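No lab work stands behind these numbers, since they all come straight from the coordinates. Remember, predicted model here, so these are calculated numbers, not experimental data. Cβ atoms are built from the backbone, for glycine too; each structure is taken alone.
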Structure 1
């Protein structure tokens, strides 16, 4: 068995608690308007690796993990490579490595995977199906089913929402987001991430039209103000 990997970041500080190795897997069923990693949408042979090779590589950084760090599997959508991800997670747990899954929950068949995950970072794309479909090209129900399963099974979660000018950078949306989050359990952290332009050049290189062309980067100070509204 081999996995299709886009890249591996060592000593990551933002994708989960502590210092982490972040593995970006290829493949994703969504086509989010604000995606800054379009090179991960499909599987290719850029970087093939077995679960054993990958976990051995992750384990080399264990001295940096401390009590909070570990590995985060991101993407793309890491659930897209179900069998490879599952085997990696099993090996990580055998070696005592804390595991985090950064996901939109947009694939099915995650029940066995979540048995080996210490934390889920769940990415909210939109709150209603029409807006979700416009943002991602897919239906919201798969993602909501994933959330429900996490809730029903006591999975610890962070929640992330990208804030995009002209789409969801307003108090009305933030208040709706607040009401959505309120009844959820085991939520350890909520983050609002300002939309940025760092991935625009990738679209040009890949010959893919950039659908948010002309939309400016999100002002961080305004994003901070919206976060205060969310937390009030």
Structure 2
């Protein structure tokens, strides 16, 4: 099992249920973000020789694993980078998923810690998760212009972890450890396999290559 805890957070599990449910349609666009104070400098002990590499390895791997968990595999990436070898500032990534969906990632250092995803469905719905704790969604039926609609009836539903939920402040850490223990006891393969870890790192390497070469990178 690979320790990528975002996918175990109850709110992200709920988002996956929504986007794969019948009422949402096909997930056709996703935007993920990871804003954090750092790391923004090289981390040689991790094999990260530049500030950008350090952020990708220290933070981006979690964003990438959860993006794959919610949206599936990624077919190609194109990245734009701001920063130097010694200091990473920001990166914007364009994604094409193997499903045909489009998307993007925003990576920002020197910022308050703020993470999450926003996903749109082909039937008009949208779901958003923030900081692995709160969820906001609006689901069909929505106004499409064919007939009169009461705009006041179009609202967002919200859900948030509370202090009564075990591990409510941990962003999936407790659920990850519980899942691993249960997998051992039941002799089952846990979620987030070595294959998942490899795929996440493969996409990060493609983002890194695209940022430095300014070319779109196709993944096999």
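Between structures 1, 2, where is FRET efficiency 1/(1 + (r/R0)^6) of positions 86 and 118 (r between Cβ atoms, R0 = 30 Å, to 0.05) highest? Write down the numbers at each step before the final one.
On the way: 1: 1.00; 2: 0.40.
Comparing 1, 2, the top value of FRET efficiency 1/(1 + (r/R0)^6) of positions 86 and 118 (r between Cβ atoms, R0 = 30 Å, to 0.05) belongs to 1.
Can you tell which of 1, 2 yields 0.50 when FRET efficiency 1/(1 + (r/R0)^6) of positions 6 and 182 (r between Cβ atoms, R0 = 35 Å, to 0.05) is derived from it? It traces back to 1.
For distance in nm of label points 7 Å out along Cα→Cβ at positions 14 and 70, which of the structures 1, 2 scores highest?
1
Relative contact order in percent (Cα under 8 Å, 6 or more apart) was computed and gave 28; which structure, 1, 2, did it come from?
On the way: 1: 18; 2: 28.
Going through each structure in turn, the value belongs to 2.
Can you tell which of 1, 2 yields 0.20 when FRET efficiency 1/(1 + (r/R0)^6) of positions 46 and 102 (r between Cβ atoms, R0 = 25 Å, to 0.05) is derived from it? Derived from 2, not from the others. For which of 1, 2 does Cα extents along the principal axes in Å, for residues 78-189 alone, calculated from the coordinates, equal 46, 27, 24? Working through the options, I get structure 1.
With distance in nm of label points 7 Å out along Cα→Cβ at positions 38 and 206 computed per structure, which member of 1, 2 shows the largest figure?
Details: 1: 0.7; 2: 3.1.
Max of distance in nm of label points 7 Å out along Cα→Cβ at positions 38 and 206: 2.
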